[in-house]
Structures are given as C-alpha cells and as structure tokens.
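The following blocks contain the structures, represented as structure tokens.
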Structure 1
Amino acid sequence: MGKPWNTGRKELRKRTVRRVLILCEDGKSSRDYLASFPFDKQQVEITCVGTGMSTDRLAREAVTYKNKAIKWKEPYQRIWIVFDRDEASAQQFGRAFELCGSHPEITACWSNECFELWYLLHYHLRDTAIGRQEIFREVSKLMECRYDKADGKPFEKLKSKLNDALQNALRLEMQNRKLGEERRNPSTNVHELVQFLRRFDPEHQR
C-alpha cells in the first residue's frame, strides 16, 4: 500500500507547475517553431496548438480554453494567441486586441504581414513595407533553401541567430510605436513570446 504523504507531495508538485497555452492560427510554421523551444518541466507545462483560426475568432477560442481550464480546476497562468495581419480586416484585428484586453491572462502575439517576418529578423532589420510572398522569397534566399511552411525545422536552422532577431525586433518596435497595430508593416511582437519562453529554457537559465 502506497504512503498517502507521497501522493500528496506529487499532487502539490503538480499544482505548482505553471500551465501555459499557445494557440496558433496555423498548424505548421508558427506552431512547429514555438513548440521547439525547450522548457523545464519542473517549472512549467507548455502546450502549443494549431487551430486553423485567425484574429478575433482565435481570441474567442482562447477565452473558451481559459474557461474550460478553470472549470476543470486546471487554469492556465498565461495564454498566448499567435496570428498574422494577413487579410484580416482592421475591425477583426481590433476585436482580437479588445478581447485580449478584457482577459489579462490572454496575450496577443501578432505579425504584419506574417509570422515569417520573425525568421527574416534573424538576418537583418527590415523596416520598409513587405508582402508575404516577398518575405518567403527573402527567407528562402537567406536560409539557402526553398522555404516550406511544413518543413518543421526552422528553429534548429535559426537558433544561433536568436539574439540578433531579438535586437532587430526591438528596433522595429521602437520605430513603429506611433502607429496602430493594423497599420504597421512590417511589424511583429513575436520577440515578447520568445523572451517569455526563454525564461523556462534550462540552458538559458545557467
């Protein structure tokens, strides 16, 4: 017969681990990249999900996940929603931010024009308007291979340049500060989510 105190300690340890959810609008590029970040399972449980939903619909889905987790007494301490400006209207884009503003646990992680701008920032700062297809072409050139959203390996290819990407993203953020989110092209705040994830990386903690 097991010792009751042992079970109690396991339950206590389980409850003290932070739960983090990352909801991505796609099931490939952003989900695969973000799911590749290592984390200390003694500190945090990070789940990364591709939803096929975008902007305000993705924000509503995050609220649903939040409420279900609370109902089952396993709340998330943080929920990130990852989406692109893409073809969403300014109204849809705005509603996503409004919904996040009403739920402090939910944070928007967005890119204009697309998530792959974050990959481009690993190589250099781009501060003039650029479209999705041009980003894909430039990323393919810089990575010296045809970019494929289904590749699943951008994290390994880019991790040595991560600090450069963080610096370039911060510089871009400073330049865009006076503009509304929907008007900033190019722009991204993926660096905020990356900085959050690095806090739980055992290598980064050393």
Structure 2
Amino acid sequence: VEFITASGYLSARKIRSRFQTLVGQVVEKPAFRDYCKLLTDTSDVRLRVDDKYVVQITCAFRCNGIWPRSASHWPNNTIPWPNPAVAAEVKNEGFDLTSRETGATPSQQNKQASSMEGDAWAMNLTGAENVLLAGNRRKALSILKCLRDTHLEFPGTPITNYILKTLMLYECEKHCNDYEWEDNCIGDRIIGKLE
C-alpha cells in the first residue's frame, strides 16, 4: 500500500525512493563502505565506485509476452519492414517498465505537474530494438557509433546513441529487403545515413 498513489497506481517515485534506501543500506556494510558511495543528488540510484566511476542502477519490471497499448499501431501496415514473423518476435519480447527520474523542464512551473512527472514509468524497448537491429543492421549501427565516437567526440555533442539508433531504424524501413543489408551493401546503408 505504501507504494500506491492516491489514484491507485504503482508509484515509480516511491519505488525509487525505497530502492535507494535499500541500496544505501548495502553500501554502508563493511564489505562496500571503503570503495562505494551512494550519491544522493537525485532520486535515481547512483553509486560512485573507487572515486572514479559513477554507476546508475535502475529499478525495472520486465513485461514479457505483452505489448504496450500505446504502441498498438506498430508495425505500420504500409511498410513491409519488419516482416510479420519478426514483428511477432518483437512483440513477444515485450518491454521493461523503468523508474527513472526525469529532469524538470522550464515549462513545468506547476509543482503538481512536476510531481506527476516524477511518478511516471518509462517504457524501455531495448530488447525489441535488439531483435530489429540484428545481423548487418547491428553492424551498420556499430560503424555509425564508431564514426561518431572517432570524429564527433566533443562535450555536448548532440548526436546520441538514441539518435543513431532511430536513424538506423528509419533506414531499415526505407531498405526493407534482407539483400539490401548484405555485406556488400553496408557501405551504401551507412552513406545513406550520413548524407
């Protein structure tokens, strides 16, 4: 009952708070105390390890074999990719519901709106994306990431992994046939995203 909101929903914020308390108790034990410190600047669970690394631990619930209603329109029937078998595999893969703090935007002047935002669950579709971006599609994405890391590595770079993955998924829709992703075509797929 302590994790349920007044509306009857499971509170992401309250789960995150309890999770942070539990992790805090663990890192205070002698086995971890000397090299692990809980960072409390946000409600996310973040640890500083050996005064070098910051690790974020996110509380998540796995939702296997179900597909979110908000994504029921996917896949688009007018686009032949992914094929029905892959689409069924993706939907069966399911998703994760994650509890992560979301940064307040300047437009969130209303405290209640900000509070509700912190209580929202986020869907993570990484497993589904991994099914879609398999084989040479994954290889092309890895090459794009390498090019970004090698030639566009500067503070505040706007080209995130999310953007690269989204561009690659659009390229998959545009070039939906498997023969368009054979080894001799990967260069064309990458150039298609760089233009």
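Read-outs throughout are calculated quantities, based only on the coordinates presented, and are distinct from any laboratory measurement. In this text, all values refer to a predicted model and were calculated from it rather than measured experimentally. Cβ atoms are built from the backbone, for glycine too; each structure is taken alone.
Once FRET efficiency 1/(1 + (r/R0)^6) of positions 83 and 147 (r between Cβ atoms, R0 = 30 Å, to 0.05) is calculated for every structure in 1, 2, which label goes with the largest value?
1
Given a computed value of 1.6 for distance in nm of label points 7 Å out along Cα→Cβ at positions 43 and 155, which structure among 1, 2 does it belong to?
1
Looking at structures 1, 2, which one was mean count of other Cβ atoms within 10 Å over residues 27-34 calculated from, given that it came out as 20.8?
1
So relative contact order in percent (Cα under 8 Å, 6 or more apart), computed for just one structure, reads 23; which one of 1, 2 is that?
1
One of 1, 2 was used to compute Kirkwood radius over Cα pairs in Å, for residues 91-162 alone, and the result was 14.0. Which label is that?
Going label by label, the one that fits is 1.
Suppose you compute semi-axes √(5λ) of the Cα gyration tensor in Å for every structure in 1, 2: which one lands on 32, 21, 14?
1
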